[in-house]
Structure P
Amino acid sequence: MSEPASALGVARAEGYVAVAELPPQGMISVRGDLSEEGVAQALADASGAALPGVRGITHAGETSLAWMSPDEAMLFCGYDEAEELAQALREALTGAHALVANVSDARASFELTGARVREVIAKLAPVDMERFALGEIRRTRLAQIPAAFWMPEEGRLTLICFRSVARYAFDLLAKAAETGAEVYAR
């Protein structure tokens, strides 16, 4: 088995906000009725985190569980743990109308750090970043590509997108975060 590699070789750009590609991360998509007790329990057992509400993300150590849509949750974990966790979820959901897919290799992850990460995302996504709360995840468009993002803490934002558009996403983020590209509040 080959070693996992990030889409861009862990690219990094420095501006008034730093943009960095993250190393490969485990991501497991679970499709099913999230209100069904068995599905909710399987997700909580696998992640150690509470099932989040609409547009929420919860954390338990290095594992996170995100609400992606009314019938989809995403479990974030260590890359090396993903297949084992996916298999455990498949077994726990035997008999339930659910689909479990390890999508780790299909996604790229980025981290933005700096006091004005909200401003950088506001330039690219149709989201009111002034109202965007910690503990919230947003699945939206970043310019012309689908993406999802959340803020684990103020001044730090994690963004995921399809690996096939990782270069485009990185270049968009880096350009929006360039020194000289700041937007000042009126």
Structure Q
Amino acid sequence: MDFRELDRQAMKLTSEVIGQVRPDQLRLPTPCADWTLHGLLRHLVSEDLGFAAATTAGTGLSDVDWNAGGLGPDPVAGYRRAAAGYVAAFEPGSVLDRPMRIGVFGVVPGSVAVTMHFIDTVVHGWDVARTIGVPYTPDERIAAAALKAMRRFPSDRPTAAFDVQVTVPDDTSELDKLVAYAGRDPHWT
């Protein structure tokens, strides 16, 4: 499946949420236990830059440090610049079949890279919204598609971004199931 359009929609919603971040909120803790809001935004910028660079680096290492995305003096503008670069890099249809090295995950086809980015964007968009206390309401099909894709990955993968799955009732929304699978308590505040 080509997740590029869903990814762009998720990025638009995440950009709208990030647009509401105030400078005094950058040191707040997030649902990502190891990151403040500033660290989470840097992660999103780093990911966008890393994924974009991977489209041209092929199976070799790119010259982009996947952990060094800078926000600059305006974190919202920094995120939006990096996001625009990611979207442009993944625009050509040929990129979906191209093998590329994605950080510590190794070499994957471009279609898998887009799927990984999509999941990251949806979950971290929720993280940012929860951190600053604003609504985050992706279309139900976005949440369902991200959950379906996320379930291809093991549930016991503790990292800074995705922790061990949290158990939720079966009648929970698709978004809450997704964030729980990514190791977040859907009721985190």
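Read-outs throughout are calculated quantities, based only on the coordinates presented, and are distinct from any laboratory measurement. No experiment lies behind these values; they were computed from the predicted model shown. Cβ atoms are built from the backbone, for glycine too; each structure is taken alone.
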Out of P, Q, which has the highest value for mean projected area of the Cα convex hull in nm², for residues 4-75 alone? P
Work out distance in nm of label points 7 Å out along Cα→Cβ at positions 28 and 60 for each of structures P, Q, then name the structure with the largest result. Q
Using mean count of other Cβ atoms within 10 Å over residues 44-51, single out the structure from P, Q with the greatest value. Q
Name the one structure among P, Q that helix-only ellipticity at 222 nm (-39500 (n - 2.57) for each DSSP H run of 4 or more, over all residues; to 500) of -6500 was derived from. P
